[in-house]
Structure I
Amino acid sequence: MSVNYLREIRRLTELNDKELAPVQETFRAILRQSWTNLNGYEPCDAAGAPSGAAPSSWYDHALYFKQALVLQPYAHTKFAWTDIANITGAGLRLHFPPNPFASFHFPGETLFLVITPAAAPSPKWLPCQIEFREFVP
């Protein structure tokens, strides 16, 4: 039986035990590496990732790849249709898993937003992102 790392990160976060933080970070690292491998993405620094169109408030817990920018803002972040229009107007696309709250940082509280060049293939999702049902609006 496989571990659902998203549920485990959420459970450990709710326990609010600082001694468990290294376990959470290990789970996040496993998810990041699995998702990176699944999509064939190459990590890079912020300067090498597609950017420039998303509002700065979205840049929470960002992951940078040559092929994509992953943002994990909290759900209370203000979103506007103009923000999405700016992304698409800059030749980029915004993607999210079936449950947009299936983030690696704090599943159920933070979103998982992926920005790619418009011509790039859509990202693939990990099974735990597809199956994740929890969220806190």
Structure II
Amino acid sequence: MKEILTEEELSELLLGTDQYGRTAWHWAAGEDSSENLQKLWECAKEILTKEDLSKLLLGTDKYGRTAWHWAADRDKSETLQKVWECAKDILSEEDLRNLLLGTDGYGRTAWLWAADRDKSETLQNVWECYKGY
């Protein structure tokens, strides 16, 4: 079967951003969509280099927010866990620290986003990731 898109085009599709600098990865992490996140991750691992996978995990939107921030802010415990599993699979120890402690354009970590309002399950999941790091 002939492929319609080249690997380069598939890479661009996976790493492509909207006007806010968000990838499909950001959007899936911010929704109750751990299945979509898993599918995106499988596609990404098939096409992207380790360096590009790191960019996907650590990539920030125009507000400095990663998918990790989005999952914490939107109170998506399941997707937060999926982002963490993927990050542990690919990122170096230093990059994992950067993901966990990274602040967005408002100076907020995922921990602060999870603490906002009533997000006790998400807050607990972020805490477990911090402790287990």
Structure III
Amino acid sequence: MAPSARAALLLHLAAFDATRPELERLVGESLGELLTIRPDVTALALSIAADLPRPLRPTLFVGTRRYLPAGKLSDARVGAINSQTAARILMRPERWPADLVTTAQVILSSGLSQLPALAEVAGENSWFSG
């Protein structure tokens, strides 16, 4: 029987090297739950998650803004954010960590910079010519 995510987090502190990978896996699977407990638990969970072999899904962090102040995700390996997820983040930025909101803004603004200026489109389509 596997321990709960909270128990795995505590056991990880005193675990032998042979049991740490399994405990890290349990922590990684329940990271969303662990990030919303308390700031000290959040810091511990993120430090364990930083050592996981795979990047963390950005969707794990929805609803964690108040637990993760700006700059707290710098050590965690967060997976790539696609434009759909970036748009989802920017629709409700108050629910996402500031680091992910900033990344989402960069992703979507880089796509917008490739579009022609509105004045250029208006001129090409004679919007304001009599």
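Out of I, II, III, choose the structure whose coordinates give FRET efficiency 1/(1 + (r/R0)^6) of positions 76 and 116 (r between Cβ atoms, R0 = 25 Å, to 0.05) equal to 0.10 when calculated.
Working: I: 0.50; II: 0.95; III: 0.10.
Computed on structure III.
Suppose you compute helix-only ellipticity at 222 nm (-39500 (n - 2.57) for each DSSP H run of 4 or more, over all residues; to 500) for every structure in I, II, III: which one lands on -9500?
Values: I: -9500; II: -19500; III: -14500.
The structure behind it is I.
Each reported figure results from applying straightforward, stated rules to the coordinates on display, with no laboratory input. Computed from a predicted structure; not experimentally measured. Cβ atoms are built from the backbone, for glycine too; each structure is taken alone.
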